[in-house]
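Down below are the structures I want you to see.
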Structure P
Amino acid sequence: MQQVYGYGLGGLAANIVAACVSCLTYDPQCEAERAPWLFSIIERAKLNTKVVQAIEATVQEPTPENHRDMYQRSAILKELAAAGSNEARRVLYSSLVRLSGTSDVIAAEQIVALDGMEGLMRVARQLGRWLQADPDFWVDDWLSAQFDASNGSEGGLAALEREAQVDPDVASYLAGMRRTLESQSGSSSHFGAAAYTGAEIVEHVKKNPKDQCHWFRRWGAQASSDQREMVFAALLASDEPEHVKRLFRCFTKTGVPRFDNRLLRWIADPDELVRWAAVRAMAPTKQIELRQAALRLIADGDMANGITLLVNNFEANDFALCAGHLKALDDADEAHHLVGELLDLCEAHKGMDALECLLYVYELSPCSTCRRRAVELLIDADTAPAWVLAESAFDADPDTRALVGAGQPAPDS
């Protein structure tokens, strides 16, 4: 955006179109929707027609493995249609499809947001037809809820009920919606993790080797201290890495009850999942042995785990130590894990010394939310370089733009 608004396309047309066709966000569920930002670039660069053509070329292709590409394409088509493109509207309508073998639907939300009541009926009719053709398809009340959210009213369901009196497809949709709601109200998905005793948790680990026991985190947060002590005793006594990995999860949210030297060996375990579970459970503890373990991990290249242990075992010059070991990572998940732990360290120990670490996050985080956290910390410490503030005014994340007092750049800026 900064390039296009300040200097023109500069040979970036193909890159921009590609970024519209393929979603480049790290985690669309957590990051801000990219389509409005991309649309402003498309408009400025006058790429509207090329983007519509590129997206239309994908409509007849096999459903991509990465479904988030399809969601983003629909969102961009909605923006283009709202700006007056009849071609974008046509392609958006043709994008209304089911994901094979699921009840997930592409483009429904965007059509309702674009066309209001007419869009609501269009989508409801198609959902009704899919219900009639496939008994395994199901719907809930998200469609009327989406309409109400887009229009600031609560009239979506009433409008569907009126239309159902004369339209059998809409009637089919409403009947399917009611069946789903009735089945949901008749069943309970509540899982009473706290009902387990510490002894039952230990026994569960032994008898269920295939259960990764991620729900132990919830149990540990809810269990009484004496029940956690029973699990802690079993943890100390165990020599089985697979058992230990799952038992450590009972202390992910609370931390282990106290430090014990017998736990240190698991921080150096060759299994990265065992190592991570041990680090997370011991991270809240301040202990010289844990600081020493953190320094060993960092020296050995396990930056994320080492930094995690440093948060509560921090000393002066630790930021310089970390910065000296930082390097670009090719794997996005690995990079995201590292910058997340680095941000936690920077937030726990705010100050000018964190500058180099925060610039690493800003430059190399795959996630715009993490980048925003870095900018916020740089601004709070009054260490943000002028070039970072200038770039942030054009950032894909609206909250990052707001940090520097920048809304959408003016068309003639």
Structure Q
Amino acid sequence: MSTPRIVVTGIGATSPIGATAQESWDALLDGASGARTLEYDWVEKYQLPVTFAAQAKVRPDTVLPRPVSKRLDPASQFAMVAAQEAWEDAGSPEVAPERLGVDFATGIGGVWTLLDAWDVLREKGPRRVMPMTVPMLMPNAAAGNLSLHFGARAYARTVASACASSTESIVNAVEHLRAGLADVVIAGGTESAIHPITIASFASMQALSRRNDDPATASRPGSIDRDGFVMGEGAAVLILETEEHARARGAKIYAAVVGGGVTADSYHITANDPEGHGAARAVEMALAMADASPADITHINAHATSTPVGDPNEYQALKAVLGDRVDEIPVSATKASTGHLLGGTGALEAMFTILAIRDRVAPPTINITTQDPEVPFRISGEKQALGSGPQLAISNSFGFGGHNAVAAFTTV
């Protein structure tokens, strides 16, 4: 029995640079930055060492009906906004509930709900804690609420693999579809963790950029003067389905998801393997599933968070698999524009990768002053043409806990 081909028929996003998928893509190509100073009294109250982040351009509770948003943590709100856009973009597929799945991700989950409830408990007592607190804060809340909203009964799965989460969800969705367990899957990831506790924690481990005087240029992956990542928030969603199902209903097709690899470093809880063995294996697995070789790759969306250690490690991992070919492939590091959406970042970057091969253009990577010789990617502050031939692109995601996930996409 032949293995079904899996295609992308709908996209949706709400990000620091756009309220929709198309707006985010247009802003990315224009070299926009979503990072800006945080205008909250808690920044000064807690004397946070980092005073900026890449907040979503549009708050989700201004888009969703109030009765809906009141029952959802901001992370689930972002997920719902992006999923509704993606579903409509896919033509609102007619699919039996038992053949519709949800594979959704988050790195942290409902941190705002959890910590707001803790404040209420301390200040007003247990009777004032909302009864919906646990259903709002649980990491699977986004997947569960999407399943309820769209009537998805095939399955509703949650991945929480830190910054690799939503790429892993996409790979999982492909595996479920290939196994015949669903015809259509809503896949993606979300995060809303721009909170005093997460900023303080990431700053304490010296992971965040401290360019408080110039937030827009703070995320600078591949640049020799990078000093950390920028917190971001938002969500992105792909509607995935078997090609047979998509063709039968006359759906437009953005791209095919032809490969995926998920591995673990087993090296350190926060640092990635400096020799990149786990990341390299994930790339190898994605290429093997795609029945492709390094020579076939035409574009890479790098994980490239703008940390001093992470960027060179990713380059070394790719070089171990791709050899000198890695220096010829147009690379984009889109966190320079969007910041780092943690559990939502892989889905957003997968969407950018799909649009890059569709439009045959690698988005610019802003804020590079002098490229680090230890990260000699073919990376540019200008858009790079991808050519007219067949396209095969990979999108990388690596996370705390040693999680690695890589997805491969081709033009159709």
Structure R
Amino acid sequence: MQQICLSLLCGLGLHLILLCCAEEGLEFPNFDGKDRVLDVNERNYKKALRRFDLLCLFYHEPVPANKGLQKRFQMTELVLELTAQVLENKDIGFGMVDSQRDAKVARKLGLEEVGSLYVFKDDRVIEFDGELSADTLVEFLLDVLEDPVEMINNPMEVRAFERMEEDIRLIGFFKGEDSYYRAFQEASERFQPYIKFFATFDKTVAKHLSLKMNEVNFYEPFMEEPAILPGRPLSEMDIVEFVNQHRRATLRKLRAENMFETWEDDMDGIHIVAFAEEEDPDGYEFLEILKDVARDNTNNPELSIVWIDPDDFPLLTTYWETTFKLDLFRPQIGIVNVTDADSVWLDMSNDEDLPSAEELEDWIEDVLSGRWHWLHRVKVIRRRIRQSDSL
């Protein structure tokens, strides 16, 4: 599935390059033809690392002979060139590393996965695992440029923090920068920009958020109450280990900036996937039901639902409808095999009302208890019967 996603998303990146609005002041950038992406090799990679605050390297296979694959490669180059053009004044460098010709450089830099984009910042390497389009990449890199910890100092910033229900986020209360805050800051660098870290030195803010001195709270997406990290004060490794153990949320949203990382984080080869348009009344209602299910099962490590809003991925909607044989104008929930995209979906076609949280939990419990294998087998048998009938 990832290859199909990549080809569609590269097409989106090219579309953004070619799109130009006629209204002055609302003009989308067009590629100006200036080469900004470096051919990084053994002679120049050290200089490139020293030159830029951020260095983004695309690790790729040798340019293919096949014309169709060449076109995809050229589209990837265009996405990088446009991103480099837009961020030209941000001290961000871009380069490409050939996995065959520049194999020594790749080994020295720790590049492992062909087709991936790696971002070098100080002594850290961050792998970009999202949609390779110019707008997504620009937003991702601007986030990487920011400080890994955002300070919360006043009621307005508290309200903004509390509205971020879709994000994993941590917040700690510390005496000041010369305190246990340093361990919190060092831990945040391990997860930037995928997991958001916040801190406050303000007693009023801490009281509002029920934070004690040197305490850190962990907010799982869509949960009303945070988990308190055990122990005070916390070391960097205490925080890192807790985040690694709890970063797979009970309900998580598929996002353009980390879509492949989320998809690769399956549970025994399957995902429970829910499609719901948040702006649609039925989609909104179904999402609220999913939140109730997630909150009731937040302590169940065997449950993780991936929520996909089709409005966020317009170029993939038709593909998903064809692959899964669904109508994505309606909310849907099912089990997807990540290897071959085979799936089984809860039948909601004949119901005027959406399932209740209790009914949805019963169906999910059947899935997790192993009924998925029986459902999958029935589906395969039915498919074979239809194929034989057609013959």
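No value in this document is a laboratory result; all are computed from the given coordinates. What you see is a predicted model, and the numbers here were worked out from it, not measured in a lab. Cβ atoms are built from the backbone, for glycine too; each structure is taken alone.
If helix-only ellipticity at 222 nm (-39500 (n - 2.57) for each DSSP H run of 4 or more, over all residues; to 500) is computed to be -12500, which of P, Q, R is the source? The read-out comes from structure R.
Assign the value 35, 33, 20, calculated as semi-axes √(5λ) of the Cα gyration tensor in Å, to the correct structure from P, Q, R.
Numbers: P: 45, 34, 17; Q: 30, 28, 18; R: 35, 33, 20.
Derived from the structure labelled R.
Taking distance in nm of label points 7 Å out along Cα→Cβ at positions 62 and 182 from the coordinates of each of P, Q, R, which one would give 5.0? Going label by label, the one that fits is R.
For the read-out Cα Rg over 2.2 N^0.38 Å, for residues 110-205 alone, a value of 1.23 was computed from one structure; give its label from P, Q, R.
Attributed to the structure labelled R.
P, Q, R: which one has P(r) over Cα pairs in 5 Å bins from 0, in percent, for residues 198-301 alone, as calculated, at 2, 10, 16, 19, 18, 15, 11, 7, 2, 0? For P(r) over Cα pairs in 5 Å bins from 0, in percent, for residues 198-301 alone, the value 2, 10, 16, 19, 18, 15, 11, 7, 2, 0 is produced by structure R.
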